[in-house]
Structure P
Amino acid sequence: MAYQIGDPVVHCTYGMGEVVGVEEKTIAGETRRYYVVKVGTLTLWTPVDDPEGSNLRPPASRTEFQASLGIIHTPGEPLADNKYQRQSQVIQRLKKKSLEEICSIIRDMVAWSREHRLTKDDLDLLKRAEDILLDEWELSLGTSRDTARQELNQLLSVDTVDAIDAA
């Protein structure tokens with residue numbers, strides 16, 4: 001997909017951003033074109049013609065976003081008991097880049113937390129997934145972050161959210 005300067009995008013690792021330019025860079029003797037993306041205070045360069053697939057995707061439409069939120073109400077899938085395997089599993093899933101996967105990660109980690117204690121690394125991954133979701137929530141549904149957070153808390157249930165917010 002070709003993006004234009006000013007287009008909002010979702011980076012699979014860093015969340016919502018904006019394409020602020022396109023530049024040519026020569027790295028290891030290879031010249032390629034890169035999207036210059038601003039995500040908060042970060043500036044990222046992602047190849048325009050990445051053969052492995054871009055780290056960028058367009059934000060979900062209102063309808064797509066609301067449909068994806070339905071995933072949070074479905075039963076969670078099991079996560080590995082071993083913390084290193086679990087974290088690796090979640091990191092690999094984050095790389096899938098889809099809003100549906102972000103919602104599934106949040107659902108699965110929250111379900112897992114109902115019977116297990118989340119480690120600091122688990123909480124960091126959950127927060128990263130939530131931040132990506134909340135950023136896109138603001139853009140796709142036009143709500144404030146506070147409102148999006150409240151609605152997410154309602155979807156997840158109060159007892160689990162207290163554990164997440166305490167981190």
Structure Q
Amino acid sequence: MSDTASEEKPGEEPKVEIMEYSDDYKQQVKDLIFDIAENELKRHSKSGRPDLDNIGEIYQTKKGNFWIATENGEIIGTIALKDMGEDRGDLWRFYVRKDMRRKGVGGKLFSTLKEFALENGYKKIFISTQGTQEAANKFYIKIGAKRTEAPPKDFPHSSNDKTFYELDLEKK
């Protein structure tokens with residue numbers, strides 16, 4: 001089966017599997033993130049994104065995790081939750097391949113992250129993004145995140161990030 005959207009049957013959702021990251025997928029994850037960040041978002045990296053060489057050590061520690069979405073064994077999306085202490089998490093590396101957007105992949109990734117966060121006692125998740133990413137901003141509002149002026153002072157974020165959200169997991 002081809003992974004191009006034009007060959008899918010109308011209304012058919014892709015057969016997506018969400019799983020925890022393992023190093024077996026390291027190169028595919030790096031390729032997806034670099035392609036989207038560099039080519040679509042024009043976020044060129046001077047550092048080479050070293051966190052992607054150490055996903056397990058950086059994201060899968062304490063109460064953090066990193067997930068991948070696959071279709072037919074190919075990486076089509078990623079999402080990570082960094083444990084920032086005090087029952088707070090920071091959403092990182094949320095990417096979905098362009099031809100898989102608007103097909104529920106991002107929602108499935110986020111649902112997995114949120115379920116994990118609730119099971120692990122998180123109370124808040126913070127999100128940073130470029131203000132120009134309209135689809136991302138709409139998604140965050142749709143899931144109930146509220147805009148804030150800035151992330152907490154002890155949270156790292158990119159200087160390119162201009163829009164910040166807080167998702168309160170204690171409110172239902």
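All of the numbers you see were taken from the coordinates with simple rules; none came from a lab. What you see is a predicted model, and the numbers here were worked out from it, not measured in a lab. Cβ atoms are built from the backbone, for glycine too; each structure is taken alone.
Some values worked out for this structure:
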item	result
Origin of the derived value 1.7 (distance in nm of label points 7 Å out along Cα→Cβ at positions 80 and 104; candidates P, Q)	P
Structure responsible for 0.65, with FRET efficiency 1/(1 + (r/R0)^6) of positions 32 and 120 (r between Cβ atoms, R0 = 41 Å, to 0.05) calculated and labels P, Q on offer	P
Per FRET efficiency 1/(1 + (r/R0)^6) of positions 96 and 144 (r between Cβ atoms, R0 = 25 Å, to 0.05), the highest-valued of structures P, Q	Q
Which of P, Q yields -6500 [helix-only ellipticity at 222 nm (-39500 (n - 2.57) for each DSSP H run of 4 or more, over all residues; to 500), calculated]	Q
